[in-house]
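Bear in mind these aren't lab numbers, they're just calculated from the coordinates by the rules spelled out. These numbers come from a predicted model, not from an experiment. Cβ atoms are built from the backbone, for glycine too; each structure is taken alone.
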Structure I
Amino acid sequence: MRTIAVVTVVAVQLFLQIPATQAAAIDKAASRTQKQALAQARSGNHEQALVLLDGLLTRYPDHYPFQRDALVIASWKNDCQRVVDGFGRISAKNQNRPEVLLPTAKCLREQNRVRAAIKVLESGQQVNPRDKAIKAELVEARNELDSQRYTAEGLIYSDSSDAGNLEWRMEGKVWGEVADHLFGYARVAFVRAQDPAFATGELNRAVFGLDYDIDRFTVGGDVSADLIIPGEQGVSGRVRYRPNDLWNLFATYHSFSEEVPLRGKAVGVTSDQWHFDSYYHSPDYVWEWFFATDAFNYSDSNQRREWYSEATYGYDLTEKYEKRVVLELAQSSNTLAPTVYYNPLSATSVIGGYKYLWVVDSRYKRHADDIYLWAGIYDQQNYGSAPIYGARYQQSYQFTDDYSLNWFVSLASHVYDGGREAEIDAGIRVVYVLP
């Protein structure tokens, strides 16, 4: 794999040489802003450059030089999703220009969308048959397709959210492109209870699915079954929509939810699950917002509804570190109580936190650590309010383009039915591109 930030010399030269007069006329102020954005990008301040260009694209959404500059700078920033999305908004006659075609093809290959990259390059070669850079990239892409690579992911983590009853969750997944715009994957998931009394709630599940990616939509679904317990099959469907570079919306339905509380699973309780989430970031990533909501219909007649929201503000962001303050809000309700699993009729939490991430100089491609400290109030119907608090430490390693690892450990003090519980959780995740 190549580093996406390095765009070919030919593409960069074209990017620097094409004049803005090739598109519709713009006012002098916009032209000055464009020059400022290019100056920021060349000095390495890619985020600020994109902020300036986003403002211009709001006024001139179809102006090719602004589209081109934003796409190329996004490739320098290694923001491949923005590169691919930006390419989709460029008119067909301009998509064959090498300065946008080459970084887009590289990003598609980085996303394991080799067939899509070949399609883009072949279209460009028809218009630019003598372009050596396009020809070389096309040869590389075709060679890569001949030795199609798949990505494997493994993770294991502990979960003590069911009133402190510890369970270990383990997953393995392999995925890759199986046709143009079409991705396939296989996943296995296991849950093991630390307390033998809950062994009947353990999970042994196999999942097979497909995702189809086109323009700003990804639609998909899967089928699943328990490897030991007969009759526990399931299906799911999902859709992801990226209306622009700032928003990401996702909705899914599972006929068999893997998120039923441990003690509920131990006595045979199952559920379906509706889920929706949205993510937003400001153009400069100073503001971020995440919202998620779920609906469960348990087989014991309980109906659970819950939502979670997290807003972060980055008050000091540099290439080497990030300092953010966080506000978390969460609320859940259940229609049936009491049950064998933790099931408050109504519960609300308000949490404030501080997050600090720093990049560590190392021999690896990237190594970053982060720590999150938080405290708040948890209010449960019939039990009143009580303070909650905790901390999490995480390390993220990008050893090479093909191999990454993350691990974390967290400590928290929570309250369940008026009683305080200490929670200690940990986990590790490994992603590897198979040879």
Structure II
Amino acid sequence: MKLNRKVTNIQFIITLTAAPFALLIMYFSFNFFLEREIDKKLMLDESKIANLIENGYLSYKISPFAGFRVVSDSIAISQSVKNEVILDPFLNKNREFRTLTTIKKINGIHYLIYVKQSLVERKHMVYVMVTVILIFIVFSAIIFQIFFWKMQNKIWQPFFNSIDKLKKISLGDETFPKFDPSDVDEFNMLNKELNFMTNKILSDYLSLKEYAENAAHETQTPLAIIRLEIEEIMQDDLPNRVRKRIYKVYQAANRVSLLTEKLLLLTKIDNLEFNKLEVVNVTDLMLKEIGELDLLIKQKNIAISVLVKQDFKHSMDLYLLSILVDNLLSNAIKHNFQNGKIEIVSERESIAIKNTTFENVEVTNVFKRFYKSSKTENSIGLGLSIVERIAEISKLHVKVESLGNTITFHIQKKIV
């Protein structure tokens, strides 16, 4: 759920939750103030009746809901106000009235004066007012929701612009977009930090890229000289003991050279320098690579079976795909035993490579950098790490299974 939708929903829920409490408060408040007004009117009417009595209008007909009568002198002077249900002579049915009863001594005589006021109109007025306010609250909440939904895209547009620019950032372009200032302080703060962060990332990336390229170049040159000199020395007539020691140095130089190449490749992959996407047929490339590795396969007399149910096609960089396929097949050959087997199964959404192996493989560690089993001393331990990293940036998933003396690598499309 989007943030603005969540905020408006919370506001709407709070409004609807608070509305009943607000209505109750208003209902009792209206009742209280209307009751006070009725009491004032009753007291005013009672004063008028007392004036009539005092002025001698004892036979004056007031109304069915107001009047007076003489009471015993022993009754104390008092006043009371209460609600009661009595018969309304006009409607001929019981209705609720508010009654003021006063005992006063006027001209030496005790009179009981009573005044009644119907409460039906008051209740009706309260109900009408509460209903109108309730309708107003609900209508206002709905209008506010509609208005906010209409305005939210405009309000949040600077944020969405920044997100769109972030999505388009690519390290391979070596240039990052600038985040424009906004009239909203919070978005200005965000864009300011994004500008600082992206500039720092770009600077660090360019420095790392330059360092990696320079280090690889400066390392490969002396290594090439060392290997060339060793090859020339080995052409001389040397004792076997010396020749073996020199050959170990030659192997170490080759290993360092290969390690440098692999680490540079990993750095370039991590920096997303390979981004020429195209739909490639993984199955066809796999079959082509098998042909190129035919000599190594024959050396170990490995039996290869290929089952193509459907071609596995995927959108990715062709160069990275060739490295991925080469590493997987080379791994299947290198870690296989004499007269072993390799089985390849191609389907529409995946391809699997299964091979026999002489190693006890730790499945949880196979993709770790520099991981090697005890029987693969000539391996530098980066081939499968490169496979996993290529798969990650190419939206592929690599799953490995080990059963007995076989290991299977499944390459399948990621479910987005």
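Supply the structure label, taken from I, II, corresponding to distance in nm of label points 7 Å out along Cα→Cβ at positions 179 and 395 with the calculated value 4.4.
I
For mean count of other Cβ atoms within 10 Å over residues 259-266, which structure out of I, II has the highest calculated value?
The maximum falls on structure I.
Kindly point out which one of I, II the value -0.85 was derived from, the read-out being log10 I(q)/I(0) by the Debye sum over Cα atoms at q = 0.10 Å⁻¹.
For log10 I(q)/I(0) by the Debye sum over Cα atoms at q = 0.10 Å⁻¹, the value -0.85 is produced by structure I.
For structures I, II, calculate distance in nm of label points 7 Å out along Cα→Cβ at positions 299 and 315 and state which one comes out highest.
I
Please state which of the structures I, II yields -19000 when helix-only ellipticity at 222 nm (-39500 (n - 2.57) for each DSSP H run of 4 or more, over all residues; to 500) is computed from it.
The correct label is II.
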